[in-house]
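Chemist: So, here come the structures, one by one.
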Structure P
Amino acid sequence: MSGDLVVALSGGIGGAKLALGLSRILRADDLLVVANVGDDFEHLGLHISPDADTLMYTLAGLDNTKLGWGRRDETWSFMETLTALGGEDWFRLGDRDLAIHVERTRRLRRGEPLSVITADFCRRLGVGPRVLPATDDPLRTKLRTDEGWLDFQDYFVRLQCRPVVRELAFEGADAASPHPELLAALRDEQLRAVIVCPSNPFISVEPILAVAGMREALSACAAPVIAVSPIIGGRAVKGPTAKMMTELGMKPSAAAVAQRYGDLLDGYVMDNADADEAALVAPRVTLAPTLMTTLAEREELARVVLGAADALASLNRAQNFA
């Protein structure tokens, strides 16, 4: 292998599963998890960072596996009282989760960057790897739907992904800058791989890629960039990925996701169930079980992805010396 550092680009639940697997087989200092911030929004006067928090809770062993979001040791007195008062209760905030949002908002208003606050929360919760927002600048995902332009959380939570999606936009992306630590990692000679986790390509990964200069930095890095398909057998493991692909005029398939990423990828991991699509994918394909229902499966997929990246790196070195 060319180095030790691994950079993982991730959204929330699906990406967090692979991030956890990576954290179990890598040293904490060798894993940098880059979180999507396009989902961030202001609610009840608080700054909410859903994907970064999902990563934080998952890596800390605090994730609520029954709900699929939030903390496992949660209570709901705040929401019960808010509902009784006729408050805006479509976005549920547990009592323990609420403390995170209150403290984050207080520190942001004091002038601290989101990345500093996130790193401190992770340290206090016992998270080893660094969880880094893709940018400290404002960036918000917007969707043009059959009901007009919607903020992401209105579409995703309040309307339960029901509107038909016609177009996506990432407000603030052109003025945003990738976090300096991320750029440094992509230039690091010890960079082993960049992994695009199996998150929704439109609303979890593309907001990261939309940050000004991000695609160029990824294209310039010497390490392999390898993605894991979020589609298995034409269906998304979780969330509206397949629905959105259909509405945007794409076939819901593992191959279509790879084609969406284009020449950004050097390698692609897709499920054994999609082996017949491998010939349609330009990057080098690795087939593996990708569902990750158990911790052991998350660790095994992490090994497969890193193995595929190492094989690509060895192949590139051999071609350079040929």
Structure Q
Amino acid sequence: MKPDRTPALLGAILAAVVAGGLLLPQWTLFILTLACAQGLVVLGLVLLQRAGLVSFGQALFYCIGAYTAGGLSRAFGTGDLFVQMAAGAAAAALVAFVLGFLLARYRGIFFGLLSLALSMIFYGLIVKSEALGSTDGMNLVKTTLFGVRPDAAWVRYAMAVAAACVALGAAWLTHRYLRTPLGRLSPAIKDNEIRVEYMGASVRYAIHVNYVIAATLAGAGGALAATTVGHIDPEMAYWTTSGEFVFIAILSGTGSVIAPFLGALVFGAIHTVAYDVSPNTWQMSMGLALLAAIVFLPDGLWSLFAKRKTA
């Protein structure tokens, strides 16, 4: 049996962020923090992909997490990053628990389109809601960590380290979950769910649990993105946002819980460079990157590391 090196690798990455973050410019720390937020959402997509499901509506929970953080900020003046992420994750988990009873009944394209429809319904509700800022969205109060506002020169570094701690902690917990009997059911469900049912396991229950976990991660990611940017708007629930998450999931691969964060970081880097070079055609660069990933790395970026191990 091969030794489990994932926890050590996660620890090494966190140490690199803590030490190397001091040397990085502010804009790089901003991209890193957003990559952690997007990576949390994609980590949930990986759970669903392992069961053979693709959600085109994870922006629903991403936006719920963001607006929960915004609601706390507006109603109570709460700017603590960890409180907002916990609240965003809890709100998304509650909604997913209810919706999961419906979605766990569907597979394939029906699952994907139904998740997309739910996200677009939520988008329509936010756009028409004046209390939530309608199309203009809302601004958040300045971010604090454990109630303390970091010095202006250190705020990006502090947020990047805090985001890395949460993201890598979530990756470790997900890694542990995938090693449980329930977590190991996902590949079997993808291969032959009828056989799983004959073994006495409930496929609907397993998918429901994965769906709630994926939503919880997306809610935390949405709250983190909201506090990082300092502003939220309905576009966070739009179908193009869900498409970006699917893009990153394909780019990343499902070989490791670290892959979603690697993919999100690469996505952020390509997006930033492409937009800087050609603001009007940056989508073309993203499309070419996705095409290259599908053609040359059908198993995602993480397959590069997997190939090195087996070489």
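Chemist: Here relative contact order in percent (Cα under 8 Å, 6 or more apart) has been calculated and equals 34, so which of P, Q was it run on?
Modeler: Q
Chemist: One of P, Q was used to calculate distance in nm of label points 7 Å out along Cα→Cβ at positions 69 and 173, giving 2.2; which?
Modeler: Of the options listed, only P reproduces it.
Chemist: Taking -11500 as the value of helix-only ellipticity at 222 nm (-39500 (n - 2.57) for each DSSP H run of 4 or more, over all residues; to 500) derived from one of the structures shown (P, Q), identify that structure.
Modeler: The structure behind it is P.
Chemist: May I pose another question? Quick check: 50, 21, 19 is what I get for Cα extents along the principal axes in Å, for residues 189-252 alone, calculated from one of P, Q. Which structure matches?
Modeler: Q
Rule-based calculations on the coordinates, nothing more; no lab input. Owing to the predicted nature of the structure, the values given are computational and were not obtained by experimental measurement. Cβ atoms are built from the backbone, for glycine too; each structure is taken alone.
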